[in-house]
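> Next come the structures, one after another.
Bear in mind these aren't lab numbers, they're just calculated from the coordinates by the rules spelled out. These numbers were taken from a predicted model, which means no experiment stands behind them. Cβ atoms are built from the backbone, for glycine too; each structure is taken alone.
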Structure I
Amino acid sequence: MHEIETALQLSSPVERVRSILTDFPSYPSWNPFITHIEGKLEKGQRLRATIKPVGGRPMTFKPTVLSVVPNQELRWLGRLFVPGLFDGAHSFVLAARDNGTRLVQSERFTGLLVPRLRRSLEQGTRPGFEAMNTALARRAEQGA
């Protein structure tokens, strides 16, 4: 198991941050990490997402939505081929705090390939999360 977690305090209200995170058609215009995402944001539905890890090639996968709690949480689970090989449970957790929003973006990786990919996850995925967080903050502040 390997987990990556990033956190950010934004001055924008939680409703604004959630609206940006759930506006999938706008991702290509602002998001440097999740460059494309489409699908129905409902528990059990499959999404189609393309990510671009820092220094890596774009990858497209089809995660299953695990949880959608308005203004609180969005989670999905992506898999490489078969369960247990390389699974990633991604989450965005939002909390209204200090007249703004605290965002925690994380992913828990499990499976047989995790030990071999740990280094690339830290070098490509963690900076990707951080770049997305920065871009999200910039976008949220523009429209506030």
Structure II
Amino acid sequence: MTDNAPQKLDADDRVAAFLSEVLKLDAFFFGFGVAQFERVFNHGGFYLYPTGHRLINQGEEGRDLFVIYDGKVEVIRASVDRQIFLGPGDIFGEMAMLLGGKRNATVVTVVPSKIFFLPFQDLTCVMDSNPDLQDHLINLARRRL
């Protein structure tokens, strides 16, 4: 593993539109762009994480959400023998965010990866106003249980 720090990236309207599509924000935010991204997710950001960077550690407390824009991560669960990989458009961190409690997996970048970091404090406001996002995350969590 490497301990290189992630690099904060500047988002643009194309990147913000990708996030809007993945999180189903279109019904709530018409024409979601970089200005809305920066206002709504002002505690989070868009980052380039180096290979081997641990984004989540199994067993730790955490309720933040991540969305992969580009790259690949491995999801490692102590109780699962098979390899699980996620790529562009995939969301992770939703289980602990929705259920509270501890993370049920470790997530590590396999290649340099551009990932949205969306803190719980920003997401709660969006989910309160956007039931489509909340339903989408609940359905994703159910499929993974």
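> Could you tell me which structure in I, II was used to calculate helix-only ellipticity at 222 nm (-39500 (n - 2.57) for each DSSP H run of 4 or more, over all residues; to 500) as -7500?
I
> Moving to a separate point now. Of structures I, II, which gives 1.1 when distance in nm of label points 7 Å out along Cα→Cβ at positions 70 and 94 is computed from the coordinates?
I
> Let me ask something additional. Once mean count of other Cβ atoms within 10 Å over residues 38-45 is calculated for all of I, II, which comes out largest?
By mean count of other Cβ atoms within 10 Å over residues 38-45, the leading structure of I, II is II.
> Moving to a separate point now. Hey, FRET efficiency 1/(1 + (r/R0)^6) of positions 62 and 118 (r between Cβ atoms, R0 = 25 Å, to 0.05) derived from one of I, II reads 1.00; which structure?
Considering all the candidates, the number was obtained from II.
> I, II: which one has distance in nm of label points 7 Å out along Cα→Cβ at positions 46 and 78, as calculated, at 1.5?
Only one of I, II returns 1.5 for distance in nm of label points 7 Å out along Cα→Cβ at positions 46 and 78, namely I.
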